[in-house]
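Readers should treat all values here as calculations from the given coordinates under stated rules, not as data from a laboratory. Only a predicted model underlies this, so the values are computations on that prediction, with no experimental measurement involved. Cβ atoms are built from the backbone, for glycine too; each structure is taken alone.
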Structure P
Amino acid sequence: MTKCIIVEDEIKCVNVLQNLIKANFQWISIDVIAVVDTVADAIIEINQLKPDLILMDIELKDGSSFSIFPKLIYHDFQVIFTTAFDNYAINAFKFSALDYLLKPIDNEEFKTALEKFSKTQSTITFKDRIENATDLYHSKSDWKTKKIAIRKNDDIIFESLGNILAFKANGGYTEIFTQDKKKHLTSKNLGFYEGLAGEESSFIRIHHSTIVNIEYIKTLHFPKNSSNAYITLKDDSAYEVSSRKLPQIKAKLKV
């Protein structure tokens, strides 16, 4: 039986979550051992009751739920966040590979989140992911210092965006290349990383299969009488530039 605490200050949302738990009871057994609606009560109940799973809203009546984690003694749990659409929250979750549900919560999305929870075998990196999400949520740090969580088999690897040279599609997967010559293969598609990098960063899509960091561009080759263009990065790797993207890239590079 999975011990669960609901941290939510809207009674309607509490009722929705409890109904969703009942609807999925035959698939996964969850015992809601407490429902709390404040930061202060959440800290007390989590430390005392030691849940396996927490369903947690972001903004509570006495503050942000991110302020709960630094005050916890007990950390052996997983969190599924529930939130209305908020760019800072969603970006923090995506960067940190944390699970979240957008309100109003859909039963299939809830079931998917529970499936991911049930398959999680280790919480070794969970504290790091929470700390990363907390930092991202509370600050507007320079994009280069933001750390992206990369799921790789049973591990989650953190890479600073400023360390990444390029993202390249490989079927439904994405290859990530870093300036210190590392290569990661992830199950997320290229569109996910295009959205994650954000408009405020120096990443630009140069081809339907490629996103590069313009900070690492060494040369842009585009012959006058040819549509064949390519970019060479500082590690001497070369990537094709689509003719449709070339004007946008030249504008971004101011050439």
Structure Q
Amino acid sequence: MLPISFLSDYGHRDEWAGVCHGVIERIAPGATVIDVAHELPAGDVRHAAHVLENATPFLPAGVVLAIVDPGVGTARRAVGLRSGTGMLFVGPDNGLLWPAAAGAGGVDAAVDVEAGPFRLDPVSATFHGRDLFAPVAARLALGAPLEEAGPPLDPATLTRLEVSPPRVREGRLEAVVRLVDRFGNVQLQARAADMEGAGLARGGRIAAAGQLEGCYGRTFADAAPGEMVVYEDSCGWVAVALNGRRAAERLDVHGGSMLTISACEP
């Protein structure tokens, strides 16, 4: 039986995540369900997509069940996908699945699970996690082919999450904030190669948003307490932190903000 990796914006003070677990257990008794993340920012598809993209390379081969679905009950589609590496994804077609699937070899096949046979009837207009996505994930975990989960869709019609590439200039990098983690660290849509392209060398003094100065280091301890450090995070993205404090609050940024990293004036 394939493991199911489960991510959502459901909280733990309501029944929704637990009910999805229950539906999976009823259909696929004994299935391994890995709770990747819950209580993600409510309805924030972009944040959740980046979290899922960060996590997927470290998840076991199997089924990814992802539910952040502010458009539940509307014309948005409910889909199942198979990536080039064979990973299966189930969730809403609102951009949530796209970055992770693209990073797992692209989308080889897609189906419309709302029109398929694995749903629980009647389907609630507001709880597709229970009635569509969890049952489909459970059936796929049992070994059902993706093609049996619903009629085929053209992968080219899937909703993509568009991201702005970093802007690299001599001594200056401008990048969008991908997400802010629970420690207030700021992950940017940029890689170490972009820092190099801007001529920003590790160990050098740099500034963020022209207001905070610090170092380009490897870890938080490279900065003094309360000082800024720019570093390559555990997923390979450029990130900004304050040693012992919340960088996002100090910089007044959030997901989707633009942030400039620049060389300090000598």
Structure R
Amino acid sequence: MSLIANKYKLIEKIGSGSFGSIYKAVNIITKEMVAIKIEPINNGMKLLKNEALIYQYLSNTKKEPGIPSVKWFGKDETNYYMVINLLGNSLQFIKDNNFVFSLKIVLEIGVKILLLLKSIHDKGLVHRDIKPDNFLLNINEDKLYIIDFGFCKTYYSNKNHIKMKETSKMIGTPNYASINSHNHYELSRRDDLESLGYMLIYLYIGHLDWENEKSDSKMIVLKKSIVHSNEIPLILISFIKDMMSLKFEECPDYSGIINIFNNEICK
């Protein structure tokens, strides 16, 4: 593989996922550094194509802060390609490098992500794969971006909220997936926020009780039991409980949650 779209030269592999691989690359004309996601056509998943359409939809309505721009999408005989902004380290990378997340920092991250999710939800979409790997700082490390829209899906159809139904499999990443996802139910806004709760708990205490489990049923039991944990701050337990109690079509109270988080941050 020499040049992609006759102008992007791959430099090094910087990640991988269910879609394929992601590379750091350079535009040989402008010298701009970019990231290129590559998905083999023969895997039949078309996650990258779906992700590019989501980015295009978001940019066509209103460019949202914290959402990368797609610079080019295309394919050749073997792969799909998507070129986006080159961003910095993920929250997972920062955690892996022994950064200690205080409760204040965790709640500040929570506020930023709630605002991001609200902007996505307001456009009729649910992300469906909330996890530390999918939140990246920009190069200057002062702004948080959400990435990986391969599993993203609309929760509206013909101007009405979709109906609850069973699905064929769990959607998302097991450690952060909602209980509804483990039970193979359709996901809605509440599930993105429940996943956010597990993510914030992980950032704060450094582990999740179910992270080595493979069984959906065991993970469900452990996720339900965290509301009784003495290790987790009450503010995060209350958040998780509230998200678990939301009805399928119910709109989360983003502003109310943000106010609660901000009040705790300011103490």
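Some notes on this structure:
- Ranked by distance in nm of label points 7 Å out along Cα→Cβ at positions 22 and 150, structures P, Q, R are topped by P, which has the highest value.
- Identity of the structure behind -5000 (criterion: helix-only ellipticity at 222 nm (-39500 (n - 2.57) for each DSSP H run of 4 or more, over all residues; to 500), calculated), options P, Q, R: Q
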